[in-house]
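Participant: Down below are the structures I want you to see.
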Structure I
């Protein structure tokens, strides 16, 4: 019988916890490697390891039982790694390269890697950005993601393996906790609930594409369940294909919550992209995937979750 287990690297992240829950509902056998894996609830069929993703002994123990690895682990954001290239290399690049070194020995395992659609392209001129747009990251975080994409492509070519690289837009949704520097939607909701002013870097006209979490998890499940028949790495943008400025996002949230957002505008940061909206035609054509939740509906669902957590 062929291996059927799933390995999640970084399974305690916002996306990791959502994907873990969905996989568990489908009775999958799941292994989670994350430094904070001890924070996960005990679930049947879920094996948690509070270790680094480059633990060679542990990987060689788990990978023979796995068909797919979903790499969600990341220790930084564009803001947190600003002016810290060594941090990016030591905490994101090197651990993943050590992981790839081990993965080379396990021929039956395919890889899904979570890159970034918002940080790798820089400031493109296209209104909708396709996957073949030249990468021009502005942050060390984005540079790290772009570099790992190249290593994964080389890995697939050298050992004739299959991988899918996902470049998603900005995630949001129920289950995303507030943490300074992580996620603009939970940041805005947190400031509303605590009656604090919201700091906006720049004039608020930076445009982003926002993706509701369940739509992305649907895609991940589809990719895990559908065997990879190609050799090499395939890259897919994942987004709503509709851009909203930060000011427009704030207005949408005010309409959902019926509360005003006090905004404080600060000088823009060099790591912040001015506009990025993703073209997802390739994903539509290859997997017939389309997002089902638009921004107003997603914000309403997320606001209800935040209020429930605060009560």
Structure II
């Protein structure tokens, strides 16, 4: 039996890698890919989702959800690791998409169509997930699982000293999701996902260009390596979203602890920070299973094997 996934993404080169893995996995039915503003503005995010799906041309085309602006707007980002267009200045052409539906509506409809079966993998800000849950208080209990890429376990952010990018973009929505009635929420913090790194040898291991997946990844990943070196001084890259996807597909690779998590909304220096109740006598309600460790070598191997399998399936 295939596993139903709904991917909520803000593409983003690492989002695109995660989509490569998911769209060609025979054990997965990707019921929808919903766009959310984050790495790029909402309109560009929607365009990028469509571009990735069209470039990969998977056997089954998922529904595409259209992104919209968060209630508080998106913060300005000083470092553009993924390029102005989010996909390494690839400038993929897209066909005209008719009958677009808002991402939160698509999430709402897909979860209600298969209660207890759909896992939401949220790889960007949580705007869409929060809005979908707000449509129906009972919706959270119909979701099989929500896997969230974001937050920090140790409290060290990547966009501010305290906050990671995904949560910082829309902390109000993140708080709403953490506090929601959704039964199973798994958080993959950046300081866990970033343990899985890839050096330049990844480019040599990518499938050849006669495969659609190989041609696509060879077109976008070199930009990410250049950005990490020029902007951050790193000689390797993190594919955080691909690692977070593994939490849904291969949970055995992770160690998780039950935790009580909330999000800071008003701190001048700490807005968007994920705050854990670590007191000996906890007063907050446990609401998240948070990944604390993972098998780094196995996760890296799983991603590489997934890319190769996707290429073989893509033709």
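Participant: Rank structures I, II by FRET efficiency 1/(1 + (r/R0)^6) of positions 161 and 193 (r between Cβ atoms, R0 = 41 Å, to 0.05) and report only the one at the top, that is, the highest.
Facilitator: II
Participant: Given that P(r) over Cα pairs in 10 Å bins from 0, in percent, derived from a single structure, equals 6, 29, 39, 21, 4, 0, which label among I, II identifies that structure?
Facilitator: Value 6, 29, 39, 21, 4, 0 for P(r) over Cα pairs in 10 Å bins from 0, in percent corresponds to II out of I, II.
Participant: Here is a further query. Comparing distance in nm of label points 7 Å out along Cα→Cβ at positions 33 and 297 across I, II, which structure shows the greatest value?
Facilitator: Evaluating distance in nm of label points 7 Å out along Cα→Cβ at positions 33 and 297 on every structure, the highest lands on I.
Participant: Something else about it: When you work out mean count of other Cβ atoms within 10 Å over residues 145-152 for each of the structures I, II, which one comes out largest?
Facilitator: When mean count of other Cβ atoms within 10 Å over residues 145-152 is computed for each of I, II, structure II gives the biggest number.
Values quoted throughout were computed directly from the atomic coordinates according to the rules given, and no laboratory measurement underlies them. None of these values were measured; they are calculated from a predicted model. Cβ atoms are built from the backbone, for glycine too; each structure is taken alone.
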